[in-house]
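Novice: Presented below are the structures under discussion, each in the form of structure tokens.
Derivation of every value follows stated rules applied to the coordinates shown; laboratory data play no part. Quick caveat, the model's predicted, so the values are computed rather than measured. Cβ atoms are built from the backbone, for glycine too; each structure is taken alone.
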Structure 1
Amino acid sequence: MSVSIQSSCSLKPNAKTKTGRLSLSELDQIGTITHIPTIYFYKPSLSNWLQPFTSIVDILKDSLSRVLVPFYPLAGRLHWIGHGRLELDCNAMGVTFIDAESQSKLEDFGDFSQFSEYQHLIPHVDYTLPMHEIPLLLVQVTRFHCSGFSISLTLSHVVVDGQSALNFISEWARIARGEPLGTRPFFDRKVLRAGGPPISRTLFHHKEFDELPLLIGQSNNSEERRKKTTASQLKITKAQVEKLKSKANESKNMDNGGGYTRYETLTAHVWRSACKAREHKPEQPTAMGICIDSRKRMQPPLPDGYFGNAILDVIAVSTSGELVSKPLGFASSKIRDAIQNVTSEYINSAIDFCKNQQDLTKFQDIYALQGSVDFDGDAFLVPSHDSDGSLVLAICLQADHIKAFEKYFYEDII
């Protein structure tokens, strides 16, 4: 796909905003230092758009500069402060806005399952720049030959998690429609003890901070990380979801909580299918990372509109042989146990664990590739656009494993 950049500019908040340094929480700083990409496609109307495309771009730019007033930290920059730790400088340096065109048509994307086609539609982030020069938000609007267009954003994952990113996009849309702000963002990370000392010793074993299992016989994962990966989208119908839940609950002891949920079942099914596709040895240790939103799990809960990272990635562990040889309910129980461990005490213990680390660098990585799923094992589930109760699994695996995964994913539902 060919995309030509028509213009690129820096947009600043359209009114004076607060300035100064904002302490980041440990949950902000233990993930990959990258940007979260999001892309939306808009089909042309029957009479094309009621306004010229230039007017649409002007509306987006104007509303973005206005929404940056309440969301002023996004116009700032990150700074290293030593020991692998970062701080957010709210300095109103602005965000990047790119106006682009493509001779492609929306129908060229088919079912939108080929993530590699999106790369030129997503703003490029230059991670070779010093940290304090990298924008936290970049936006690209691309018009297609069919008069449809896309809007893509990349938001710094140090500053926001997925929920915060969606909240920002929702509020930007409200401003663009001429509506008032719905929920005012809450930025003060002190509710997660940002900048403060640890208050207690670590009370739990936090497997999420352990080194991930290596393949038996290997001393590091550098060779595996160099292998080619590919992404795939798999649709699973509502009936298939219910069938999997029934299989998972066949051996469930209902005295130990209710039946396994849709999420627990599907996550377990993905885990087992990946183990089969990778043809692990039975004794191969394996781990499944699960993103847990701590907003409502904290006591007291985080304020409405909390704008930052509140996600803790917890780990379920087993061996490939156990997962493959035992019923689906076994893997589901591993997922449930990992999720149920995440209490307010557990989250505070994880924060204290990080505060007690002299250097956070070992928990960070700068990963410059962009896309929805972009490393071996990365996956997420979303509702399909059909509004029929079906779901779509987006997953990235090594190219040598993806076909086998697709085979087992569907075969094991029967």
Structure 2
Amino acid sequence: SQITLPYSEGFESLSGTYLDGAIFCGANGANWYFNSSDPEGRLRFSGGSITPNNGSNAATLDRDPSGTFTANDWILELNMSNYAGNPDIYLSFAFRDYGEEQHPNDSVWVRGGDNDNWIGIYDLYANASSNYTNVGPVNISSILSNNGQSFSSTFQVRFGQEDNFPLNSDGFSFDDVTIQEAGCTTDPQNLTASNVTDTSGSINWTPGDTASNSWQIAYGTSGFALGNGTRTTVSSDSVNLTGLMDDTEYVVYVREICGSNDTTVFAGPISFMTDPSCFAPSNLTAFNLTTDSVDVSWTVGQSASTEWQIAYDTSGFALGNGTRIITSSNPYNLAGLNSDTEYDVYVREICGPSDTSSWVGPLTFSTTCPVPSQITLPYSEGFESLSGTYLDGAIFCGANGANW
């Protein structure tokens, strides 16, 4: 039947695995068709390695098992006859790539009716990413008009994929397909993050070309899917996100809200890293080396702490082991060491109870040789017991009764 825009499909009501010739009639007011050039071409909506953009499902095209190159088409058909001549109809969708190589069918096409020629509108391979890419809004009214076509009762959009392996070697997923009249047609631009602290960050953007005064923000820790995370709505073109975790990467998306069921696609993502609650020291240095001690110093972190923890032991020790010291002295003298021994040392700042920085290190140093015992001549050295390649500062203690 005649569609009333906006039309949106996230494939949440569809499930299963389908081969060439599958038809979905009246799905959310539309018909969908799956065509494949090979019996092993496959359409799925969930399971396995499929990742949705929102919700739980995404229409996913691949081939299983691997074999010859297979062209798959996922075709949307809508009765758009009431919109013939409308100059402001837009298409948006999201897609992600699972490892496609370039093939002719890795694109998106539209046509005014099922007997018209297909018109290519988007190269999927050229814009492929292992994360979802939000495409559009694309003015399909002007595309049809420029090619001598118009909306009809069998208007179609074709999402293509072509390759010879299943996920995760090949394949595309498609989600959040939307066709709408002019309204929210330009998503927010120039997303930036500023004024970042250990628990907050400000997000700013340039509004699209609509008169919107409402935006939705979706955010979460790095890697979150748009169907998850936290969402909030604001009435200005900036927002201060609070209650964040310190020393954590966050990802943010923004979209405009122009009315009921009328939004742009999400712009983004942008990412930012919150500050640590306690900044680590830097420039860890060892000096005044002796046979049994060393002075260790460091540059205080931005937290301007006055207390530090030092961990040290022979080279290669695990941080959970070794000797630990809490001190308010910088530099600090490590004493009671063994001569002619290589040590590792780490330092971290203490900013408060249960609030420490990350460890800095290891800094590796070697204590010096003890004074050799009185030699009894004759002394002779042919270096037969020594081997290897050494650079500045190498020490050989007690080699045949001498230090080198």
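Novice: Could you tell me which structure in 1, 2 was used to calculate relative contact order in percent (Cα under 8 Å, 6 or more apart) as 12?
Specialist: It was calculated from structure 2.
Novice: Between structures 1, 2, where is distance in nm of label points 7 Å out along Cα→Cβ at positions 138 and 250 highest?
Specialist: Checked 1, 2; max of distance in nm of label points 7 Å out along Cα→Cβ at positions 138 and 250 sits with 1.
Novice: Identify which of structures 1, 2 gives the largest calculated value of Rg/Rh (Cα atoms, Kirkwood Rh).
Specialist: Looking at the calculated values, the largest one is 2.
Novice: Identify the structure, out of 1, 2, from whose coordinates helix-only ellipticity at 222 nm (-39500 (n - 2.57) for each DSSP H run of 4 or more, over all residues; to 500) was calculated to give -500.
Specialist: Among 1, 2, the structure yielding -500 for helix-only ellipticity at 222 nm (-39500 (n - 2.57) for each DSSP H run of 4 or more, over all residues; to 500) is 2.
Novice: Given structures 1, 2, which gives the highest value for FRET efficiency 1/(1 + (r/R0)^6) of positions 2 and 170 (r between Cβ atoms, R0 = 35 Å, to 0.05)?
Specialist: Structure 1 comes out on top.
Novice: Suppose semi-axes √(5λ) of the Cα gyration tensor in Å, for residues 58-217 alone works out to 33, 24, 16; of 1, 2, which structure was it derived from?
Specialist: Clearly, the read-out refers to 1.
Novice: Ok, one more. Taking 1.00 as the value of FRET efficiency 1/(1 + (r/R0)^6) of positions 306 and 330 (r between Cβ atoms, R0 = 30 Å, to 0.05) derived from one of the structures shown (1, 2), identify that structure.
Specialist: Source structure: 2.
Novice: Using the calculated result 22.3, 60 for Rg and Dmax of the Cα atoms in Å, for residues 154-257 alone, pick out the matching structure from 1, 2.
Specialist: The correct label is 1.
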